[in-house]
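Coordinate-derived values only; no laboratory data. These numbers come from a predicted model, not from an experiment. Cβ atoms are built from the backbone, for glycine too; each structure is taken alone.
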Structure I
Amino acid sequence: ESMFKYVSDPIITSMNPEMGPVTGGTMVSLAGSNFLDNDSLMCVFGDARVEGRFVSSTEIECISPEHGAGDVLISVSTNGEDFIGSRVPFVYYEEVEISSFSPESGVVLGGTPVVVRGSNFALSKSLSCRFGSVAVAARYVNSTAVACYSPPGESGAVSLSVSRNGVDYAASSGSMLYIYMESLEVVDISPRTGSVSGGTAVTVSGRGFSSSMDIWCSFGGVGLSEAVIDSENKLVCASPRSMNGTGERSLQLTSN
């Protein structure tokens, strides 16, 4: 005897993320109710059908197909025939591209403000940067720039990528890497006095110097002087002219 079974319609209450690139490939989680675990489970993005993966009666997952930029509604079917749509559209956007970022290095303690430039950036609650495998929130500047603070990391080079949806990250090219450097530390300086006219060669003893780094000496806000690195513990920089006359100035080092 052939039996026909009546079941409750599936209901979609939310999705995450709610957007993805036009290239597709975004893993979208749909929350709701009355989902069934069977071979006919599928999602439809606009008019493109893809296989759904059953997680539970209240959650399924599906991978977005390629689609042009714009909004589409997602529908779900548990039998391949009857489709129930969501009220929240899934937004396809042009893929983010990164052309440059500045500065290209920062200390391992993190906290370095980094501006990433490129194209197709947009204001989003999920806008983020990822340094290696660590993601941080990003601030939207305009369609060609976002800003973020580097998280703590280990000494070395990592890729820097940006995401509009917090899931799909567009990375900078392999030749553009963000460099984590050991923190710069000043132990002593010599001499400790110099002419207001500037030009005094000041030797700085400390830690964390590297010939691969660009380091500047800051003389209490008077001005910056590029350092010549002698070793990992010693560098030399010329004091700038003091426009504020005589007085003590705090010497600090910066690498970006």
Structure II
Amino acid sequence: MRAGNILIAIGLAVYLTVSALAGESPLTSVWRALDRELSKGNMPVVVFNIDGTILDNRTRSIAIIKDFASTYKDSEISDSIVTISPEEIDYYVVETFNKCGIRNLFFLEAALRYWAENFFSNNYLLMDRPVQGSSEFARRLYNKGAFIVYVSGRSKEKMLEGTIASLKKCGFPIGEDRTMLAMLPDNDTIVVFKKRTYENISRLGKVVAAFENEPQEVNEMKRIWGDAFVFLVKQPHFTAEPIDTSITKIESFDTE
């Protein structure tokens, strides 16, 4: 990291620490950065990942699993699944079955196939629920003048329609002026897609804040948008990479 970026990171960390000691929500910094860029005549941009950041997809997983279990002719397995709550769903669904004591290989193979076919499609996307305060926060930013960008590794070909419908249902600004939804084309790799998308986002205006639930991704966002406020949303995630010290962890988007 260059010396200038190190100083910026230290400054942001100190600012957020002082704000926390003063009893302010760390998200207050985003409003101030937004006002600052608007006063300069710049377009402030706020970037949101979708799954595990602004939308909790565990309700989708549990709906798929329970629908499959209801058709399976084994009452013991069905009974062990019907009581599962969304909060008990693991990042890897097979771990959820293990916790339920399900060892039937025929069931596991069929259930995981059914889950994958439906999870990575439009079929159950309306079951996703907003992470606490996320839709209200995004809408307030938009109403104040921010350009809202959603970035997702979801398949554009298989999940675009359901994603738009889900975001609208939950109250997020989408399909309006100053909004953008970037999803992974089937003929692209996630690395190439993210690199190209982040470059395009940087051309929209001044990125003032970015939100993700994957440690690896928040570090990349911080590397690209060094003077932006970058937040790690504490939801289930895949990577276990240590995060940059200037990145703030939040559990919800409540600003009170």
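Set I, II, criterion relative contact order in percent (Cα under 8 Å, 6 or more apart): the highest-scoring structure is II.
Taking Cα extents along the principal axes in Å from the coordinates of each of I, II, which one would give 102, 29, 29? Answer by label: I. To test your reading of the models, identify which of I, II gives 17.4 for mean count of other Cβ atoms within 10 Å over residues 86-93 when calculated. Answer by label: I. When distance in nm of label points 7 Å out along Cα→Cβ at positions 46 and 94 is calculated for each of I, II, the greatest value falls to II.
Once mean count of other Cβ atoms within 10 Å over residues 62-69 is computed for every structure in I, II, the highest value turns out to be that of II.
Given a value of -15000 for helix-only ellipticity at 222 nm (-39500 (n - 2.57) for each DSSP H run of 4 or more, over all residues; to 500), calculated from one of I, II, which structure does it belong to? The read-out comes from structure II.
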